[in-house]
1. By the measure Rg/Rh (Cα atoms, Kirkwood Rh), tell me the structure among 1, 2 with the highest figure.
2. Could you tell me which structure in 1, 2 was used to calculate helix-only ellipticity at 222 nm (-39500 (n - 2.57) for each DSSP H run of 4 or more, over all residues; to 500) as -23000?
3. Which structure, out of 1, 2, was mean count of other Cβ atoms within 10 Å over residues 6-13 derived from, given a value of 12.6?
4. Consider the structures 1, 2: one of them gives 35 for relative contact order in percent (Cα under 8 Å, 6 or more apart) as calculated from the coordinates. Say which.
Structure 1
Amino acid sequence: MRPGRLALVLSATAFVVVLVWSALVLPDRVPSHLDAAGLADDWTSRTTILAFSAAMGLLVLVGTAVWTVRLLRAYRPPATP
């Protein structure tokens, strides 16, 4: 497996592991905002936090993969005759 593809697979696997772990350990109500003193002043559900985390993680993984493919295509060495 190519190093770039291996890095993408390892990153995706680590992301899924963290997401599953978060689903198991987060309480039903999760603080979503802290005031200047560090005290929670807004709360949200575990489902919302997990959905947001999944969406952002997927966006980063897909964006990284697309960016990498475009970068590799742009810097392809010229063909030799």
Structure 2
Amino acid sequence: MNKKEKFLSFSTDFGFVQKGMQQTLELTTAESPEETGVFNTYKNTLEYLSLFPMLKGFYNIKNFTSYVILGSRVDYRIMT
């Protein structure tokens, strides 16, 4: 039996991405270069809205299946 199957779909994922870092550093002075006991915390973050459109497909003939996935990613930075 020669069975052929074709399948094509389009899907879109929408997401929120937050990237960044936080670092705590001890302050030093010329008079006390070793330690002062005073710490500053620095926080840096970037926030994005993401859109992932994808076109997926496969073609099946007997015992052989081929897959194709095409897509891109679009990010929009949110200014906070």
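None of the figures in this text is laboratory data; all of them are computed from the coordinates on show. Computed from a prediction, not measured in an experiment: that's the story for all the values here. Cβ atoms are built from the backbone, for glycine too; each structure is taken alone.
1. 2
2. Numbers: 1: -23000; 2: 0.
The structure behind it is 1.
3. Of the structures listed, the value fits 1.
4. Working: 1: 24; 2: 35.
Here the read-out was taken from 2.
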